[in-house]
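Just so it is clear, none of the values below were taken in a lab; they were calculated from the coordinates. The structure presented is a predicted model; accordingly, all values stated were derived computationally and were not measured. Cβ atoms are built from the backbone, for glycine too; each structure is taken alone.
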Structure 1
């Protein structure tokens, strides 16, 4: 999931393999915000779905995030859900529709999308690609071909991402 336009070819891509019921992903959100603030349009942050089986609402949440993207508020929706992981854990799909309503999205269309599964293939494809490149947990970051696992510890990861981004951006200018 990327809110960016396809014309941003000069931006460095940071893929964030995430699941919306993951407390570690909620913590990682602060790093993602800081990276976006530091790099602006020079960093294309792309959310990739990697729902974990241990979280029963994660697959539905990933589909809901895709519906939010389709309705024009992908990242605000992701941030809202991650900010309230405990509520998602307790309430499940009704919570996902409630967040959509709070953000001014078409809640009925959200409900329909969760029922008809129109975004399942996107989520399945992300998950399969993640497994193929060695993602085992969330959050996991991929930048410049390097995979950084944040599921064990976020310690030092933002700094490492910044080092790689700075190097890639400097290489573009050379």
Structure 2
């Protein structure tokens, strides 16, 4: 009779991770940390000065850029990379501050529109975000490096892997 203990049949997450080449692990860890650090700094500045988070501002920006400054909840959730339930809580917070308005067109269709107050907040947030991004991202990279980062990120966001 064979050993059926799952701990001996499957490799551990650690051993699977360590089996990857060091360059792969470094690339992932550095990408994740760099993006996380820049966004965390932007978020901290927004929280401290405007009492709003980066994800909240990101949602407002998507709404402000949309036709009629309005989006369906499902589309907005995809745009800000959040689950529907997380987006509902985010929109609840924004609605409590009168930064957005929610409209229900059916039992399943809910739309969100940015308000003039939301646009005012974006006008305050934009220079703060740009200053942080300049300090922590743009100023640290050459034009060629920024182009390379952009190309890499576009490739990572492709819906299907390229055929080789």
log10 I(q)/I(0) by the Debye sum over Cα atoms at q = 0.11, 0.18 Å⁻¹ from the coordinates reads -0.44, -1.15; which among 1, 2 = 1
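When relative contact order in percent (Cα under 8 Å, 6 or more apart) is calculated, the result is 19; to which of the structures 1, 2 does this value belong? Can you show the working numbers first?
Values: 1: 30; 2: 19.
Comparing all candidates, it corresponds to 2.
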With helix-only ellipticity at 222 nm (-39500 (n - 2.57) for each DSSP H run of 4 or more, over all residues; to 500) computed for every candidate in 1, 2, -17000 is reproduced by structure 1
Matching 14.5 (mean count of other Cβ atoms within 10 Å over residues 43-50, computed) against labels 1, 2 points to structure 2
Read-out mean count of other Cβ atoms within 10 Å over residues 11-18, computed value 9.9, structure in 1, 2 = 2
